[in-house]
1. Suppose mean projected area of the Cα convex hull in nm² works out to 23.8; of I, II, which structure was it derived from?
2. For which of the structures I, II does the calculation of relative contact order in percent (Cα under 8 Å, 6 or more apart) return 9?
3. A value of 3.8 was derived for distance in nm of label points 7 Å out along Cα→Cβ at positions 31 and 135; which structure in I, II was it taken from?
4. Using Rg/Rh (Cα atoms, Kirkwood Rh), for residues 23-86 alone, single out the structure from I, II with the greatest value.
5. Out of I, II, which one gives 0.70 for FRET efficiency 1/(1 + (r/R0)^6) of positions 127 and 335 (r between Cβ atoms, R0 = 30 Å, to 0.05) as computed from the coordinates?
6. Which structure, out of I, II, was helix-only ellipticity at 222 nm (-39500 (n - 2.57) for each DSSP H run of 4 or more, over all residues; to 500) calculated from, if the result is -8000?
7. Comparing distance in nm of label points 7 Å out along Cα→Cβ at positions 191 and 255 across I, II, which is largest?
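Please treat every number below as a calculation from the coordinates, not as lab data. Quantities reported herein were computed from a predicted structural model and do not represent experimental measurements. Cβ atoms are built from the backbone, for glycine too; each structure is taken alone.
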Structure I
Amino acid sequence: MRIAIEGQRLFRHKKHGMDFVALELIKNLQKIDKKNEYFVFVKPDEDKCLENTDNFNIIELPGKSYPYWEQKALPQAVRDNKCDLLHCTSNTAPVSNGFPLIVTVHDIIYMESLSILKKGGTLYQKFGNMYRRWNVPKVMKSAEKVITVSEFEKGTITKRFPKYEDKIIAIYNGVSEHFKPVNDKEVLEKTRLKYGLPEKFIFYLGNTDPKKNTPNTLKAYATYRRKTNNPLPLVMIDFGLDKLNQILRDIEEPRLIEHIVLSGYINNLDLPAIYSMSSLFLYPSLRESFGIPVLEAMRCGTPVVTSNTSSMPEVSGDGALFVDPARPQEIAEAIAKMMTDENLRNEYVKKGFDRSAKFSWENMAKEVLNLYENI
């Protein structure tokens, strides 16, 4: 069988969630499948993170805009290479193809509100949401199978597209093997200096997307600082100073900037050291389809505070302390509780190790391969 996999953004330097899911799928398929022939189509960029093997062909496919690459260049390349099926990995896919299609729809948040009009988010995010709103209903109709990443998201997609229920299958994400506690003092200190981190800190992984709940999280952090002796600084990654100052003005906490460290973009290979240095991982997102960072933190022995909504309880199990993400006071109380109760911290560290051990990329790849072969 000749299998095509879309990996348009895999070679870009600043990868994000969906990119890492696709990358881990491909790397683990390279380990477990020596029989089928694969054609992985990527857009040329600086991070050559995949290499050819005996049955894997990594093909750099030039193209201008995201829609042109996906709608024109990709299906033509699939046909030129005589592939038997195409797996698109990042929510969208060609709407006209003539070959069996599998698409991974990580979430349909962009279908749940008029994202182009919603306050917050960048212009790039808004136009991306417009493209998805146009594309996804068409792909739901044409795809042989639709993979999503949790039972929660499967239910959400099914509710939106009930006549395609039989196509939708949930396959859990995994956690990369390099996520484990880092105890080497030299590595920790080198990472600390590289990103300008304080000795002790709370780690918050948010961005400008409204679903990440940054305003409420910062309100909670301000409350925690006011009500706690010797509060820790907050480290935020890949967040612009101007945008942060605007949010702090909006929530009437402009002086909070003095206690926040912006590290810039952190290389994925450095994240285990960051988690290991963190006293707490804070992830009170409003809406997640899976939530890989929660499992990454657990694997590194970091206690986690996260949301009691969407997929977070399903994925976290009993390994995290849950909060209502819409209530900053509740988030603040959970931070303080986790930071002051050593027994509670130790309990969640142990539970986190146990819970995160249940997820692996190899298991995910085996389930996806079984789907390819069935189709």
Structure II
Amino acid sequence: MMNMSKIGKEDTQFLKIKKDSAEKFLNLIKTKLSDEFIVDKRKKVIHSGVYVLFPLIKNKENINKLNECNVNGLKFEIISAKGELNPRSKFRSLEEALVGELPEDIIELIPKSYDVIGKISVIEFDRFSSLSVDKISLYKKKVAGAIVKVNKTVETVYEKKSEVKGKYRLKELQPIIGVDNPETFHKENNCIFKLDVKNTYFTPRLVFERKRLSLLKFAKNELIVDMFAGVGPISIQIARNNDVKIYSFDINPTAHKYLIKNIKLNKLKGEILAYNIDIMDLINSSNELGINLKNSVDRTIMNLPKQSINYVDIACFLMKKTGGILHLYQFCEKPNPIEKGIENLRTKLNRMGWYIEEIINSKIVKPFSPKSDLIVVDVKIKYII
């Protein structure tokens, strides 16, 4: 955890104004200036006799703005005094927390988003590569410290050093501040998940998509396959709300270990059976589980966007020939990514003697890159008799 006491007392510029004019001053900077770049909300406002002292962000331009602003007869002066940290200070954004901490041109380069997973945050500095090496480390620590200020539950901030890669879907993480302990508990949609951010794949950015899936209409005792279950965010949220039976697969032994733990951590209406196998093994003629599941599944979830389309044959092997529902996630190029995703699936199905009976739902889940989007299609598929 960042040592906040270091901010403590320091030389601070204050705007000194009489108490009966203080409210008028605050209204002025909200309407004519941006108060988040004028008043330093990390510091305490000081009340001294008939005066109020507002701590100011360290920025000469702000002082000039105050002096140039139409103050409507307000009388104030700028003084220096000792400032004290306000323990109740709250920031709405990284930008707000970093004003006065980083040069304005650097603030423009800080990431617009980052992930918070329990007590851990993960951030990627994709726009810092143009900066001098000696400054990059300092700036990254400043940003990481701001994340801790904005998110009171965060204790460790990791930098994402690589894209998700390999069959276990892992990324390289390097700690910036805090203890290098990648294990955490994460709460989502009334469920709790224990996981290791370095050795399992988990993204909090699909929270609303997972909620959508969990609130769909499921038949009682419906048989579901979650092909790429990870630590169980989809399986567990569905089983928490529905009396279903889910076969949850993942090839990563560490993810499988946490999936079993998470099944026990959550109160479920349904049943989850967890397996640490490569789902390709299910179509082997000697695989007993594959033999038992063949053409018996009502619904299959395929959330492995980069490769899901390559496993459609497994989905068809498992699905009831009379028809079942498929939730397929893909990264598809713009423009018209949904149409391309549906056509990809239709082509694949038709080659195996299946077809799309009904498109139940299709949408862009979120942008993935400048050239592509993450899409999902919920379809009912059926075998051509």
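1. II
2. II
3. II
4. Across I, II, Rg/Rh (Cα atoms, Kirkwood Rh), for residues 23-86 alone peaks for I.
5. Answer for the origin of the read-out: II.
6. For helix-only ellipticity at 222 nm (-39500 (n - 2.57) for each DSSP H run of 4 or more, over all residues; to 500), the value -8000 is produced by structure II.
7. Top value of distance in nm of label points 7 Å out along Cα→Cβ at positions 191 and 255 goes to structure I.
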